[in-house]
Structure 1
Amino acid sequence: MQLFDVYPLYDIAITRGKGCYVYDENNTEYLDLYGGHAVVSVGHCHPKVVDSICTQASRLMFYSNSVVNPLQQALAEKLGQACGYPDYQLFLINSGAEANENAIKLASFHTGRSRVLAFGKAFHGRTSMAVEATDNPKIVAPVNANGHVTFLPLNDIDAVCSELEKGDVAAVIVEGVQGVGGIHIPSSGFLRAVREKCDSTGTVLILDEIQS
């Protein structure tokens with residue numbers, strides 16, 4: 001069996017990493033500005049992280065969310081304290097796309113509406129609803145193009161208000177920093193105005209903060 005050719009690949013085989021560096025099969029050193037897909041913010045192979053993973057793997061590798069998991073409870077408490085929102089709720093999932101998929105679905109359940117506002121150059125993932133809210137027609141299959149999403153220019157509050165006044169929008173989804181589409185940042189004034197308009201129209205505001 002061969003690997004499915006999905007992405008164009010650089011001719012580099014990374015075999016190990018340490019701190020902010022990674023190394024290929026010839027032991028060539030590279031400064032990792034990629035950050036391991038932004039999931040190794042403390043560096044590659046941090047000894048405390050490695051020790052924690054090894055310790056947990058020797059106890060239990062995986063089990064269902066249908067039973068109590070004390071580690072998840074401890075994480076929720078620590079995250080609540082760290083971010084200043086101890087009364088919020090945490091749902092642990094696998095990817096940013098899955099987070100957005102769930103958020104949009106919950107917004108639709110909550111409001112009873114089916115339309116979503118997203119923004120030009122947005123990237124919210126490659127799963128069914130998340131990819132429909134992604135402004136890249138090349139990765140949106142015909143089965144995903146269901147007409148649920150309206151794309152607007154980033155930072156155009158007048159366009160947002162005009163669409164929200166129609167009363168059929170379940171959610172506005174916006175990135176804190178547009179990473180895949182280029183480094184585009186919504187202004188703080190724009191985000192505050194969107195928050196206020198969403199509140200006044202009963203619309204859910206989804207902040208996709210994978211990059212930020």
Structure 2
Amino acid sequence: MLWTVEGGSVALPLYTSIVGEGYAINTITFDMAGIIIGFVLIPILVSKESAKNASSSEIIKKILTNSFVLALVFGLILNFMGVYSLLDKINVLTIYTDTVSMATVSLTGLILFSMGYELSLKFSMLMPILRLSLIRIVTSVMIVLGIFFLFPHLMENRYFMIAVLVYFSCPTGFANQLQVQPLFKDETDESFLSTYLSLYMIVTLIAYVLIVSFVV
């Protein structure tokens with residue numbers, strides 16, 4: 001729950017609402033690492049963990065046939081083969097992306113609805129959720145301070161600094177809930193994750209207000 005950030009559905013809209021869509025590339029830069037972790041590393045680890053009693057060949061097969069891993073591999077292959085550029089030249093890419101956008105535009109709402117529907121805040125969950133949230137906040141603060149220390153010249157750019165602050169104040173990637181489902185032991189695990197993601201949005205909104213009030 002500490003490895004990813006919900007960039008597309010939360011960080012990007014919040015950031016562009018402050019600085020405009022012309023600076024969207026600033027959060028996408030961070031999201032590249034998140035994509036690799038969220039759609040390659042985590043599926044591999046989940047596949048390995050869910051098949052831990054299987055043989056090495058079965059584990060490798062499960063990893064290589066993971067839908068997230070396959071999608072990334074085929075995407076890279078087509079890109080390296082020049083298919084992406086070819087489709088762009090003949091305007092097929094625009095038609096494809098517009099069609100996909102129309103088909104998937106409601107997914108964010110469905111994900112948020114699912115999270116809210118499955119939210120079940122029980123007293124026994126409260127302290128673990130607060131501890132996990134605190135750990136995530138501390139981790140995010142350390143990452144932001146590290147960026148200030150390692151890339152001070154970049155952080156002098158106000159637009160870049162705001163991108164860093166907004167991005168690392170956002171919740172765990174929503175796709176994680178689907179990716180780690182094979183590891184759930186019962187409905188309590190799923191309910192815990194949904195509740196954690198929903199409640200962490202409060203932290204994100206508080207951070208957003210502070211950024212707008214004191215940084216912008």
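FYI, it's all coordinate maths here, none of it is from the lab. All values reported here derive from a predicted model rather than from experimental measurement. Cβ atoms are built from the backbone, for glycine too; each structure is taken alone.
With relative contact order in percent (Cα under 8 Å, 6 or more apart) derived from the coordinates and found to be 34, which of 1, 2 does the value describe?
2
For structures 1, 2, calculate Kirkwood radius over Cα pairs in Å and state which one comes out highest.
1
To which of 1, 2 does the computed value 3.1 (distance in nm of label points 7 Å out along Cα→Cβ at positions 12 and 156) belong?
This value belongs to structure 2.
Out of 1, 2, which one gives -10500 for helix-only ellipticity at 222 nm (-39500 (n - 2.57) for each DSSP H run of 4 or more, over all residues; to 500) as computed from the coordinates?
Structure 1 accounts for this read-out.
Hey, FRET efficiency 1/(1 + (r/R0)^6) of positions 44 and 204 (r between Cβ atoms, R0 = 25 Å, to 0.05) derived from one of 1, 2 reads 0.10; which structure?
Going through each structure in turn, the value belongs to 1.
Work out the source of 191 here, i.e. which of 1, 2 gives that when volume of the Cα convex hull per residue in Å³, for residues 60-139 alone is computed.
Of the structures listed, the value fits 2.
Using FRET efficiency 1/(1 + (r/R0)^6) of positions 4 and 196 (r between Cβ atoms, R0 = 30 Å, to 0.05) as the calculated read-out, with 0.05 as its value, let me know the right label among 1, 2.
Label of the source structure: 1.
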